[in-house]
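Listed after this line are the structures, all set down as structure tokens.
Readers should treat all values here as calculations from the given coordinates under stated rules, not as data from a laboratory. Small disclaimer: the values here were computed from a predicted structure and weren't measured. Cβ atoms are built from the backbone, for glycine too; each structure is taken alone.
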Structure P
Amino acid sequence: MLPLLLASSSPYRRELLARLRLPFTCSSPDIDERRLPDEAAVELVKRLAREKAQALAAEHPDHLIIGSDQVAVLGEQILGKPHTFEKACEQLLAASGNHVTFLTGLALLNSASGHCQVDCVPFTVNMRELDLAHIERYLHAEQPYDCAGSFKAEGLGVSLFQCTHGPDATSLIGLPLIRLVDMLIAEGVQIP
């Protein structure tokens, strides 16, 4: 098996990949993550996942490189990472009683052959009706300012959910393991 490299500095993605019990290393790619004019959310995450993997290919030849990127979509609006308490309040108030779809782009690049598999895995969260007091309590407790959509699904964020729908719950946290396993098998990796 070619060495496995996760093109990410995300502790959430690292924890998820560790579930597969395969040896891997991590390196953070340096790419421009801005959205292109008129770029659809699905195309954005697929492009960024592929670019993250490709950015590390030259310095990591003969590797299987995993790139991933995620956005949250509310209606037609892409929700980024809030970075501040105020922005997180705004996002969660807008999401209250609505559904938010998380689109996770995934790429697996074989840097030896140049073969790159790319996909997007959707996952939808139906949010509870949230009042400002509930939102503020949650934000003070968890401070999810580095998370798209302003919550951590792997933590107290589940208290904001009414229900969820999707093919792979791990995609909500940022790395769709079911689809990744398919891609790794296509590259000849045996799991387990």
Structure Q
Amino acid sequence: MKKTNNQNEKKAGKVTAKSSAADGLRELFVDELKDIIYAERALVKALPKMAKNATEPKLIAAIEEHAAVTEGQVERLDKIFEILGESNRGKKCDAMEGLIKEGESIMEETEAGPVRDAGIISASQKIEHYEIASYGTLAAFARTLGEEEIVSLLEATLAEEKEADALLTDSAYNSINFEAAEADQ
């Protein structure tokens, strides 16, 4: 029995596009926006749990502040969808679901205190890096599509994500990682 072209392509590692697959940059851009708004909404729900499980006051404050910033980012995304004349209905973001689940696992696998705080920072930075990559790509897509107002909105969010990442790094290196290392001694 002969294999069809589709079977040969799958064997070669090629992916067959779904019938609903994006066929242009604008469609891909909107699809990625739906992914990131879902991710941000999921994060709005996950951040309070991280704050409740952290112990270092500056870390708790940073997480709580970023939760408020994230709500503003969702509003900014809503504005982008409005500008585009598109629905702001999110599309499940498997990456964010996995990152949040990993953060929950870290909290379950560490005792409250500096070690858990270090784990929360680790999980949070993975989330921030995902968001930085996403917003950088979205801004590039928007620029290519000539959507300068949207570029400005996305770059504002990108700057906030980079700031959050820097704050987490500062928290880790100024005290938390060193306190967590003392548990090893």
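Suppose log10 I(q)/I(0) by the Debye sum over Cα atoms at q = 0.12, 0.20 Å⁻¹ works out to -0.58, -1.35; of P, Q, which structure was it derived from? So the calculation was done on P.
Taking distance in nm of label points 7 Å out along Cα→Cβ at positions 43 and 91 as the quantity of interest, name the structure among P, Q where it is greatest. Greatest value across P, Q: structure P.
Here helix-only ellipticity at 222 nm (-39500 (n - 2.57) for each DSSP H run of 4 or more, over all residues; to 500) has been calculated and equals -26000, so which of P, Q was it run on? The correct label is Q.
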